[in-house]
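Student: The next part holds the structures, each set out as C-alpha cells.
No value in this document is a laboratory result; all are computed from the given coordinates. Just so you know, these numbers come straight off a predicted model, no measurement behind them. Cβ atoms are built from the backbone, for glycine too; each structure is taken alone.
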Structure 1
Amino acid sequence: MSPIWIAQPGFPLGCLFRNSFDQLKKSYALYSDMSFEISDALKLRGGLRYTKDKGSQTNFESNALGPNGVLVMNLIPPSTLRYSTNNLSGKIGLDYKIDRDALLYANYSRGYRAPSFNAQAFFDPSELSIAKAEKIDAFELGAKTQFADRRITLNAAIFHYSYSNQQFINVDPATAAQTLLNIPRSRIMGGEAELTARASDMLTLRAGIGILDTKIKRGIVSGVNVAGNTLSNAPSFTFAGGFDATVMDGPGGKFSLHGDLSYATSQYFEVLNVPRLKQRAYALLSGHIDWESADGRWNASIWGKNLANKFYFTSRVDLLAGFGFDYNHVGAPRTYGITVGTRF
C-alpha cells in the first residue's frame, strides 16, 4: 500500500503513515442462462448463479514513521481477517418485440457483491474490518426503438434498485479514520433516456438525460442516524449531449468537428449530507477538431476539455472537527492540446 503524509493529532507533524498486508480472494461460481420464445413477438429470459467467495487478509500492519523513515509508533499490530460466504442470485425478464424497430422489456434481477476488506486502514484497529456482502434487487422497464428509417434511435428505461448492506467508506472528521461500513437499507429509483439522430450523412446529434431519487432507509454513520438522507454522488438530474459533424471528406482527408456538453445538478459526496460540502450544479463543455488522411494512416486532433474553465469538486471529505479543514479533490481546469498519430 502506498504511504501517506498527514498531520494526525497525537503524532509529530508530518509523520509518514504506511500500511502493508497480503490479500487473497477466491471466487467460485456456477451459472446458467436461458431464453424461451413464447411467440414470435414474446421472449422469456432468465438465469441463475451460485457463488462461493473466500477471502483472507494476512500480515496487516500499520506504522507511523518519521521523515527519516524511523519507526515512531505501531498503530495497528499484525492482524488477520478472513471471510467465507455464498450466494444464489439470478434474473428473469420478458422481451416484447412490437416490430423490427421497437422492443419493450421488463427485468428483475438479484445482484450480489462479495464482502470487502478495508485497505485504507491506517490509524486505528477499528478501521480493520470486513464489509458484509452487498445485495440488490433491481427492477427495470424499458424500450429500445428506432424511427425514420433507423436514422433516429431512442432508448429509455425506468428502474428501482433496493439495496441491503450497501458498502461504502466513511471518514471520521475528528480522526481521519477510514472505516468500511454497510448501510443496511437504501434505494435508488429513476429513469434515463438516450437519443441519437443522424440528421444527415455529415451530422449526428446525441443527447441523454438521467433522473435519480435516492434515499437511505436505515443506517447509522459516525453515531448519526442517516435515514432519509440521499446517497453520495447521486445528482437528481444529469444531461449529456453533443454533435459529430463531418465538414470535409475528400482527397485532402477528412475533417470533423465534435462538441460535448454535460450537466449535473447538486450532489453530496458523503452520506451525512453536510451542507457546506454539497457540490452545486455545474456544466462542462468540451470539444475537438479531427483530421484523418485519405488513406487512414495519419490523424491529428486539436482538443479542449472544460472549455469554460468551470471550478468544481469531484469529492469532498469532512475533516473540520479534527484538522480544521475539508479535504477536497478539485476537477481538472480548462485543458487543451494537440494529438498526432499514425497507423503502421
Structure 2
Amino acid sequence: MKKSQKRWLLSLSSAITALALILGTLGGWKAEAAAPSFAKGADISWVAGMEKQGYSWKDKNGVKRDILDILKNDYQINSVRIRVWVNPNMSDYGNGYLNAETAAALAKRAKDKGMSVMLTLHYSDSWADPGQQTKPYAWSTFDFTQLMDAVWSHTVYVMNTMKAQGVTPDWVQIGNETNDGMLWSDGKASVNMKNYAWLISTGNNAVKSVSSSTKTIVHLANGYDNATFKWNIGGLISNGATFDIVGMSLYPSASDWSTKVTQTIANANSMISTYGKSVMICEIGMDYSQASAAKSFVTDIKTKVRNLSGGNGLGVFYWEPEATPGYNGGYNMGAWQSDGKPTAALEGFLN
C-alpha cells in the first residue's frame, strides 16, 4: 500500500472515531437496562430456523414450552447470543436463517423476556471461524477502503435494525473467532495485522456511533492458547485497534475439560494483566452424551470466570444448547436430547 493511501486511511480512521464520539454524545441511543454483572448465556441463533422446521422443546418434566422460557426460568440464563450474516441463503433454515432482520426479531423476543443480547457479526455470508473468513459475495471485489466502508455500513445497518425493534445489544462481536484476522485476504492478520486492526476499529466505531453504551468484543477460538491470544490481541493493540473485551471459545472433551479450564483461566488473567481487557467466554460446549461431565465443566468455568481478578470476568455462553443430537448435519454438542428433553449440562449455570 502506498504511503498516501496509508495516510488517507489513518485520517479516515480518526474521522470515524471522532464521528462516533459526537454521535454517541448527541445521538444518545442508550441502553434500556444495564447488562447483568455476570452473563449466563446461550447462543440461540438456530432457534428461528429450527422453529420454522417444526422443532419444539420440552423441559425436564416433559412439558412443551417456549425454549427461551426454559432457558431463563429453569437454568437462570439471563443473556442470549445471536449471529448475523450479511446475505445468507434464507431458504437454508439450519445454516442461513439469520440476516439482520431475523436476528433482530429473535433479539426482541429475548429482550421482551428481560434477557440481554450479544450479537456476533461474522462479516460473511456463512460461517466465519479460524479456518475460513470469506468475504461476503457482494464485497468480493472491493479494495481495502471500500471494505472498511462496507464494514461500517453493515454494522450500522445491523445496529439500526436492532434499534427499530427496541433492542440495544449489550455486546457486539466484531468478527467471529478471528484467530488469523477477518475478511481474508485483506484482513488476514498473519499477512497484514494493520489491516486487521483497522477493520476491528471500524466495526467498533460503527457500533459506538449508534450505541455508545454497547461493549465490543474481539473473539478468538481455543481460549487455552495463550500464545495465539498474545500474538493477536497484542498485535491489534500495538496497531491502535479500539475494542472493549477479549472473547474466548472453549470446546473441551470429557477427559480434558479440567485442564483446559485451568489453561483458559490463566490466559484470561494474562489478557487482564497485560492488556487491561475484561474477558467474556463467548462459546462453550461438550458432546450431549457426556452430560454429567458437561455439567461439571459449566459449573467450574462459570465459577472461575466470575472470580477473575478485578471483576473482569463478564460471563459464559453455551453455544446452541437447543440443538438436538445430530442437528444440521451432525452437530452433537447441544444440550437437548432426541426425546425433546434437556440434558443435565445447563444445570451447571444454576447458583
Structure 3
Amino acid sequence: MSSSRKRRVFPFTAVIGQEEMKLALLLNVIDPRIGGVMIMGDRGTGKSTTIRALADLLPGIKVVAGDPYNSSPTDPDLQSSDVQQRLDNGEQLPVEQSQVPMVDLPLGATEDRLCGTIDIEKALSEGVRAFEPGLLAKANRGLLYVDEVNLLDDHLVDVLLDSAASGWNTVEREGVSVRHPARFVLIGSGNPEEGELRPQLLDRFGMSVEVRTVREAQLRVQVVDQRTAFDADPDSFVNAVNSDQEALQRRVVDAQERLDNVKVDDDLRLRISSVCGELDVDGLRGDIVTNRAARALAAFEGRTEVSEEDVARVVSCSLRHRLRKDPLEQVDSGDRVVKVFCKVFERSEDADRSDFELALAS
C-alpha cells in the first residue's frame, strides 16, 4: 500500500475511539452478507471520516477494464451480462487493478440517478439496450454510503435495501429490462434528533451502532491534535501509520479467506436463537445476522470456531435495532440485549458489561 497511490484520506487505524463502529464496519467487509451497518449518533463524531478511511484501507480488486459495473474477471455472480456474453464468445478480457469503490448517495438523488436509466427511443429504434448505469452499478463490489439516511425518501431506502439484500439491480421501463450485479456493503448514518428510520427499514440493516461525542478532555485533545497533524502534512501522517494499516489490511484479507471454514457449535446457535426469542425479535433476520457476525469476528481473530465471547461482542449490534415495535419508541441502547444475553448464557451482567468494553477496545 504505497503512499503514492493513496488518496488524501485519514487512516482507519488512526481513528481514536468509536471501537464498536469500527468493528461493525470491519465485520461487514469480511462478510458483506451480514447486511450493512446503520450508524446513529451526534454530529461531528467521525462517522464519515471512518467510513471513507475503511474504503481506503481495503486492498484493490481485479476488474474487467472499461466495465462500468466493476465486473469480476472470474466470478459469474459479479459480472454484467455484457461481460458474460464476451466470455461466452471466447474473448480475452483485459483486466486491471482497481481500488474498492466508495460511493456517496446524496440526499437529493433521484431513483434514475440511483438505479440507472434506459434510453427507450434508442432501444426501440436501434434494437439495443441503451442503459446509462447509476450509482448502484458504480458501487458494485464496494461500499455505498448514505449520510443522513433517516432523511432519505423511504422509496429510495426500499430500493437500496432490496438491492443490498439480493445483490442485483433491475431497471424496467416500457417492456425493456436491464439487470446487473449490485453487491455492496450498505452503510447508513444519521442523527436521531433529525428523525428515525421506520422500524421495518431499520430492521433490514444487518448491524446498528451508536456513536457518542467524546467527553474526556484528554481524548478530545488527542483527536484534535491528530486531525491537525493530518491536515498539515497528510503524507507524513499516513506514512507514520502505514505499517499499522498494512497489518490490519492483512488481517481482513486473511479473515475473508478463513470465513468459509469457521463453524458455530450447535449449542451456541441454539442459545443465540433463544436470545432472539426472549427479545421477541420478529422474523429470523436477527438470528442469521448474529451468527454471521460472530463467524466474521472469529475469522478476524484468526480462529475457525466461534466462542461465547464472539457472540457477546456482536449480539448487541446485531439485535438492538430490531426491538422497536412502534415508530415512536427509541432504539434500545443495548441494555435489554445484554440483560437477556446474560440470562440465556448464564453470565454475570456487571462482569459482561466490563468484558464488552474491554473486548471492543482490544
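Student: Using the calculated result 4.9 for distance in nm of label points 7 Å out along Cα→Cβ at positions 80 and 280, pick out the matching structure from 1, 2, 3.
Tutor: Only one of 1, 2, 3 returns 4.9 for distance in nm of label points 7 Å out along Cα→Cβ at positions 80 and 280, namely 3.
Student: Of the structures 1, 2, 3, report the one carrying the highest value of mean projected area of the Cα convex hull in nm².
Tutor: By mean projected area of the Cα convex hull in nm², the leading structure of 1, 2, 3 is 1.
Student: Continuing with the same structure: With Kirkwood radius over Cα pairs in Å, for residues 48-247 alone computed per structure, which member of 1, 2, 3 shows the largest figure?
Tutor: With respect to Kirkwood radius over Cα pairs in Å, for residues 48-247 alone, the highest-scoring structure among 1, 2, 3 is 1.
Student: Could you tell me which structure in 1, 2, 3 was used to calculate mean count of other Cβ atoms within 10 Å over residues 96-103 as 13.2?
Tutor: Of the structures listed, the value fits 1.
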